[in-house]
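Rule-based calculations on the coordinates, nothing more; no lab input. Values in this document were obtained by computation on a predicted structure and should not be read as measured data. Cβ atoms are built from the backbone, for glycine too; each structure is taken alone.
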Structure 1
Amino acid sequence: MKALLPKRVNTTELESTLGLQIGSICCELRCNDPEILRKLQDVYRNYLVDAEPDVFVELELTSRLSTSKISSILTRSRYIRHGNRFRSSGRLLQGQYDLDSRTVKITGEKALIDPDNSTNLLNQLISVSYYSACKMKYGTNPPAMLVHACGILRNGKILIFAGPSNIGKTTIARLCSDRQGEVFNDEILLMSRPGVNGKGVIIQNTPIIGDLLPGRNTTAPLRCIFLLKQNNRTAWRYLDKAEAYLRFMRQIIGPSCVGNYDKKTAYSIMADFSSEVVKSIPIYELEFNRDSDTLWRVTDELEGITGAEYLN
């Protein structure tokens, strides 16, 4: 397990930018609103770094609409592209990008970036910034993909509990006491391609905000993946590679980015990644209820029987 050192934040002298680490990517965020910047520095404090930026995101925030009005517009909003410019149909935000300078400029409502607002778009901003920088830096072969998952560090390795929203990722996190493991994140994690740098599959925490604040900015090797299914019992079954491939691929966050991939390329990136992972890592379906003792007894059992060929 590798812990990554956060940047020392000077709380007496606030700058207009912050460097945010997302896996192998550094995103420089510039914001015209000191209050929002202070909040972002606090929420992302474990992920602030001094590093050469791979992508620059400039935020020009306004306060024209109420939070309730913004929430109402978001439910029916869609995004429209015109060349290197984009906007939301409800005029909540607009922007443009320049691939040569690796810069994305966004003008939008302050509430969209406020971490205290439950309908903020910070996680979408993080995802787009990450995949945009990956496209500029690595082309169509990002070294790691964002996955809808809760990660629990146990015995030096990560157990992934994956599934869509409201399936129970946060419930799993809340059922994990300090004695049972360390919660990485309850929403989205970065998963490396198998064998990158000769280290097998590596999980890295992200500055994604779920119901719980993101934990330490650190990495650890992956032991196995559980695809969640809610039930009134706790039980598991091993998934064959064909079923695991399709179900795991649905939990990969699509590589949406500026200068977007065409749909065929985006699908190919996700399909290839899923194929690589299921060939290297055991994947199980985990039915579970809210009984903590049973849950961790089952995971102890699976950790004990996971084949040695998967752990090297």
Structure 2
Amino acid sequence: MRLREAQTALAEWIRAPEGVAQALVEEDAKRRDAAPGSARRRLESLIRSDEVLDATGRLEIYANAYFHRILGVLSSDYPALRAALGADLFHDLVTSYLLVEPSRHPSIRHAGLHLADFLGHHDATARLRERAPWAADLAAFEWARNDMFDAPDRSLLEADALASLLPQEFASLSLCLGPWASFRSYDHPVDRLWSAAIEEAGIESIEAANEVVSRGRGRSSGGKDRVTLLVWRKAERVCHRRLDPVEAGALAHLSLGIRFEALCEWAADEIGEAEAPARAAGWLARWVEDGLLDASG
């Protein structure tokens, strides 16, 4: 067997979440022309057996270490989801996920990239979606927090820079949302769920999480379920807060870059000319205080 073939085979066996022995059985089943046990013999040609441990058992040690390494990383990436589902169900979720989305990137940082989509759309998680319809949203929210923590640094637009501007210079001030800030809407109040799991340590089961979600819905504006959350990094700490629809619309313009004068004109169309200047000035002050704006924009 060539080196590349050996590396590929070992990687596939090690990555198989169902275990090396089962992976060998399934490989034989897929290759109809292969004699029974041919996959095991391929493995034995690469790894020696002895009276203590056969080749399958030896590779299983590495496979278990590989899986638990990814499980540990995903537990760190999705602490609220793990708390809300419980350790056992989260373990089973990761096993199912890796069957569909094995880690393909050299960096383990990206192992959980597709978990939210897997939770939201794959047939394997249909029953879980019935029990925990918020799970995909919570995973997407936690991944957004991870992304913002790792987002690139750029120069901040700070209050001192604004203070140095002449009144007539504000109109042409260019505003741009930094790459360390993002926002999106969710169908469930996942910020309440995250806080209960992480800050209050008050969730240890799906039932407890469902109760938190129900209470969060009751407190949401107008009784609506959908929330828009801004996530950003400030001084090595990831923050989040809710956005009202108008501020979310304003930030959508900042994502593309906009002059302050144009932002005020947009706000006037949205909320009226009387309120727009004060609202735009308030946004600007809040965005600068939060550290959202890219000075190079």
Matching 2.5 (distance in nm of label points 7 Å out along Cα→Cβ at positions 142 and 166, computed) against labels 1, 2 points to structure 1
If you work out mean count of other Cβ atoms within 10 Å over residues 182-189 for 1, 2, which one comes out largest? 1
Structure (1, 2) behind the derived value 15.9, 45 of Rg and Dmax of the Cα atoms in Å, for residues 102-189 alone: 1
Just checking, which of 1, 2 has the largest value of volume of the Cα convex hull per residue in Å³? 2
With helix-only ellipticity at 222 nm (-39500 (n - 2.57) for each DSSP H run of 4 or more, over all residues; to 500) derived as -8000, matching label from 1, 2: 1
Given a value of 3, 14, 22, 21, 18, 12, 7, 2, 1, 0 for P(r) over Cα pairs in 5 Å bins from 0, in percent, for residues 174-253 alone, point me to the structure among 1, 2 it was derived from. 2
